[in-house]
Structure P
Amino acid sequence: MTTPAGIDPRGPRFAATITAVLLLAATFLGLIGTSTARSFGTSSDTWAIVAASTGQRALDPAFLLTVVIALLFVWSVLSPATAPWGVVFRRFVRPRLAPPAELEDPRPPRFAQGVGLFVVTIGLVLHLLGVPWALPIATAAAFIAAFLNAAFSFCLGCQIYLLLQRAGILGRAPSAA
């Protein structure tokens, strides 16, 4: 099995920066939206999300932004070469930078996008089911991972990929030469 062509490691970090900003906005909207609001009135106080219809939950701004983020994750997993942040990086940012010192395997960052998709999808589904706090917790967890990559070049999803690879669960571990 041959290793796929390498990618500039600054590209995923650039994408993580934009993703982190979007996830932070989604988390903020989730904290002020129906996911965390209390509904006072009638016979008892309850969570607003429990009293809301599925349609109302789906129209929550945090939900809508998180759907967009999930679609961007899907795009990055299915077609990394055409994903928006990668295209912007390759077309406008990379030409202004010195060549990278080394290239990295594209599989771990792609797997990390899948992990981000999984996390936000869980939040979306639980939000639609009326689980309080599910959406802002999911977006906050994904934000932390994106922020670690953007700020410190520490890709949590990539580390998970490498652990699974070493355990023999994903792909083949690189041979020790």
Structure Q
Amino acid sequence: MDIVLKSKDITQIVEKCAKWISDFPASDAPIAIIGIRSRGVFLAGRIAQVLEKKTAHEIPCGTLDITLYRDDLNDPHSTQQPQVRSTEIDFDITGKTIILVDDVLQTGRTVRAAMDAIMEFGRPQAIRLAVLIDRKGRELPIQPDFVGHHVEVSPKHKISVSFKESDDIDQVVIE
């Protein structure tokens, strides 16, 4: 087990990501942040808080459950029942630049499902992707706009992200 990021590293990444988002050349469309359940939600909330302090504007922040949009939902070889959780997007996304946030990007399938789910709520002007960890292994042509840390490990390794909000510690570990 190797610790890749510690608490202070994650805090610095959140600060940098918020700066990148605020400096990103975009239209005049307002920004809203949506975190993908489960770990993307914590990261999205932190980024939104830093952006609010930086811009002195309220940044809408929501939670997205992609369970029903997954391409492996009806996999006949799966033994697990899907656990559908709540999606909490209590703002209009139409015309906004949505910053979609997840903890780890690998295949791109989670992001594809998230984009499909977002379109059920309206038509954003643009969707940008922010991830804490970018690792190789893409199966779809999806690339992040904002990356906290790149990790190159074989597919047999697992990357575990922990946040204080759910795990009492901030860290990223390769197992």
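Looking just at relative contact order in percent (Cα under 8 Å, 6 or more apart), which of the labels P, Q belongs to the structure with the highest value?
If we compare relative contact order in percent (Cα under 8 Å, 6 or more apart) over P, Q, the biggest value is for P.
Which one of P, Q has semi-axes √(5λ) of the Cα gyration tensor in Å, as calculated from the coordinates, equal to 24, 21, 15?
Q
Thinking of P, Q, which structure, once helix-only ellipticity at 222 nm (-39500 (n - 2.57) for each DSSP H run of 4 or more, over all residues; to 500) is computed, gives back -19500?
Numbers: P: -19500; Q: -8500.
Computing helix-only ellipticity at 222 nm (-39500 (n - 2.57) for each DSSP H run of 4 or more, over all residues; to 500) on every structure in P, Q gives -19500 only for P.
Quick one: Cα extents along the principal axes in Å, for residues 113-152 alone came out at 35, 20, 12 when computed from one of P, Q, so which one is it?
Q
Given structures P, Q, which gives the highest value for mean count of other Cβ atoms within 10 Å over residues 89-96?
Values: P: 12.5; Q: 15.0.
Greatest value across P, Q: structure Q.
Can you spot which of P, Q the value 1.8 was calculated from, given it is distance in nm of label points 7 Å out along Cα→Cβ at positions 105 and 145?
Values: P: 1.8; Q: 1.1.
This figure was derived from P.
Every read-out reported here was derived from the displayed coordinates using simple, explicitly stated rules and does not represent laboratory data. Just so we're clear, the structure is a prediction, and the values are computed from it rather than from any experiment. Cβ atoms are built from the backbone, for glycine too; each structure is taken alone.
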